[in-house]
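Each reported figure results from applying straightforward, stated rules to the coordinates on display, with no laboratory input. Model, not experiment: these values are computed from the prediction. Cβ atoms are built from the backbone, for glycine too; each structure is taken alone.
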Structure 1
Amino acid sequence: MEGLLDCVLRDVLTQAGGIDLCVTEFVRVSESLLPQRTFQRIAPELNHNSQTPSGVPVRVQLLGSDPMRLAENAARLAELKPYGIDLNFGCPAKTVNRHRGGAVLLKEPETIYQIITAVRKAVPGYIPVTAKMRLGYEDTSQAIECAQAIASAGAAEVVVHARTKTDGYKPPAYWEWIAIIKENVTIPVVANGEIWTLEDFKRCQRISNCDDIMLGRGIVANPGLALEAKRGQALSWDELQPLFATFWRQVLIHCYPKYQAGRMKQWLNYLRKHYPEADVLFKEIRTLNLPEQIEQACPQLLGLNQKTD
């Protein structure tokens with residue numbers, strides 16, 4: 001999720017536990033062959049055996065519409081030995097779709113087939129090529145055709161976000177459609193969309209007939225959601241505290257100073273959906289715009305030593 005689930009939050013959320021695999025935000029591929037540093041910037045985990053600091057594997061996602069260019073860039077990415085290469089056919093952003101990327105390609109199943117075929121041929125066989133899709137652009141009329149194109153082109157797995165591009169992120173998610181798609185392809189299907197709670201998680205599994213679930217905004221709001229699904233016990237606010245220090249350290253490393261306070265407020269704004277304590281903290285710092293102001297406001301939370309006179 002561009003601008004949200006980057007390497008900073010991947011580090012934090014995988015430390016919370018319960019996550020088996022991560023996928024990066026997309027790397028946009030257009031006319032050029034990207035340098036390796038572009039992939040390493042989006043996925044610094046490539047410098048560490050394609051794993052987060054807590055050892056969770058990371059796939060790198062590419063987005064574009066030109067099969068040849070995507071294949072060339074996938075081959076260069078493969079030199080860095082990613083855990084896998086994922087292809088984005090789900091992004092609903094207008095600017096992305098306007099340049100024939102993301103969900104707009106769901107109107108072109110043949111192009112999807114050509115992209116995956118080209119990428120699959122361009123990278124070593126030990127690197128899985130996977131894809132993420134929505135149910136369609138404006139409607140679901142080509143959902144099965146697109147999923148079958150993904151499968152027949154050689155993808156190892158498909159994640160299905162259970163809404164169309166037109167639906168955006170408005171509830172509900174139509175998990176029953178994932179079950180239909182699963183019946184019509186021979187590769188593993190992962191369910192995604194509108195999963196915020198353990199109840200949502202279990203209901204999605206039941207309706208979609210999928211064991212595997214991909215979490216997005218829901219795990220940003222509730223970092224213990226994956227762990228809760230595995231052990232049945234939620235992550236309390238007190239148990240969440242140590243992760244704030246990790247988060248802030250990563251923000252200071254990976255974000256420009258002018259964005260650092262905003263990243264803290266962005267995460268707290270999601271956390272307040274699940275934790276009342278986050279709502280209180282968000283209201284305390286929402287007018288602060290400098291990193292030093294954030295540190296002065298909550299030094300203990302961020303694992304900083306408080307100075308006394």
Structure 2
Amino acid sequence: MSSKIPVSVLIPAKNEEANLPACLASLTRADEVFVVDSQSTDNSIEIAKSHGANVVQFSFNGHWPKKKNWSLDNLPFRNEWVLIVDCDERITPELWEEIDQAIHNNEDNGYYLNRRVFFLGKWIRHGGKYPDWNLRLFKHEKGRYENLNTENIPNTGDNEVHEHVILKGKVGYLKNDMLHEDFRNLYHWLERHNRYSNWEARVYFNLLTGKDDSGTIGANLFGDAVQRKRFLKKVWVRLPFKPILRFVLFYIIQRGFLDGKAGYIYARLLSQYEYQIGVKLYELRHCGGQLNTTTTSKSVPTSLTQEIGQTAS
């Protein structure tokens with residue numbers, strides 16, 4: 001049996017009973033696993049405990065921090081290194097071996113992992129979806145997610161999704177891929193991206209109005225990959241016909257057509273997603289900077305002693 005690797009895994013979750021079993025099964029090499037749940041009403045909690053994970057409940061109060069930063073600030077990790085894994089992601093044995101070697105490198109404080117995204121059972125290798133670098137493995141005292149000033153928009157979820165980690169120190173890149181495949185149906189993809197479009201509309205609004213972005217990863221055409229992406233986004237938000245442009249960019253220019261029917265469907269959905277962002281941005285700009293939505297807030301837990309579940313025997 002392979003030995004445990006001194007890494008603490010953080011999994012943000014809510015109603016993920018379809019994805020959690022495969023995700024947790026891929027994390028057996030980790031020394032400890034925390035599932036930070038948001039009051040799931042399905043079997044997510046039972047599944048997590050049955051795999052030996054520690055379950056912590058999180059309630060978002062509508063203000064910063066969101067789930068991942070709150071977890072990084074409050075969870076009693078017993079390891080220096082933390083690995084953040086979404087429920088629809090898996091860590092392969094080859095990647096675990098690479099992680100085991102990487103964390104003993106005293107030069108780097110974090111590592112980018114490359115995601116291999118599957119959609120409708122097909123690896124989306126084109127359209128700009130691969131490589132897909134994400135800073136997920138780092139010394140937990142050295143990194144926190146940036147605040148893009150979007151928490152005052154309701155119905156965007158309680159978890160950092162598109163925010164990037166700001167890390168102190170050097171960062172490296174791992175070679176082996178992390179797998180990303182949602183086992184739920186397209187209804188959940190559409191529901192999730194409806195929430196994401198609220199968040200994106202606020203980001204677009206902030207970029208167009210010049211809202212203070214201190215404490216975030218800056219935009220720099222000549223910087224690293226994330227800084228270049230942030231620079232291009234500032235240009236993108238000012239372009240006309242973005243839904244059409246996004247389809248052309250993904251499907252034609254970046255050769256998404258090579259991924260067959262799945263690539264075409266993905267391109268159409270991304271175009272629709274861009275249209276949703278646009279109309280919500282229009283609402284923001286004509287309604288005093290607020291979306292016409294409502295939400296119910298709860299307080300963040302104050303006692304970890306009461307919230308951390310017992311590891312299943």
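Where is mean count of other Cβ atoms within 10 Å over residues 116-123 largest, in which of 1, 2?
Details: 1: 20.8; 2: 16.5.
When mean count of other Cβ atoms within 10 Å over residues 116-123 is calculated for 1, 2, structure 1 comes out on top.
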Highest-scoring structure on relative contact order in percent (Cα under 8 Å, 6 or more apart) (candidates 1, 2) is 2
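When Rg/Rh (Cα atoms, Kirkwood Rh), for residues 92-243 alone is computed for each of 1, 2, which one produces 0.97?
On the way: 1: 1.01; 2: 0.97.
It was calculated from structure 2.
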Value -0.82, -1.38 of log10 I(q)/I(0) by the Debye sum over Cα atoms at q = 0.15, 0.21 Å⁻¹, for residues 52-179 alone was derived from the coordinates of, among 1, 2, structure 2
Comparing 1, 2 on FRET efficiency 1/(1 + (r/R0)^6) of positions 188 and 220 (r between Cβ atoms, R0 = 41 Å, to 0.05), the highest sits with 1
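Assign the value -10000, calculated as helix-only ellipticity at 222 nm (-39500 (n - 2.57) for each DSSP H run of 4 or more, over all residues; to 500), to the correct structure from 1, 2. Could the numbers behind the result be given before it?
On the way: 1: -13500; 2: -10000.
That value comes from structure 2.
Compute FRET efficiency 1/(1 + (r/R0)^6) of positions 172 and 268 (r between Cβ atoms, R0 = 25 Å, to 0.05) for each of 1, 2 and report the one that scores greatest.
On the way: 1: 0.40; 2: 0.10.
With respect to FRET efficiency 1/(1 + (r/R0)^6) of positions 172 and 268 (r between Cβ atoms, R0 = 25 Å, to 0.05), the highest-scoring structure among 1, 2 is 1.
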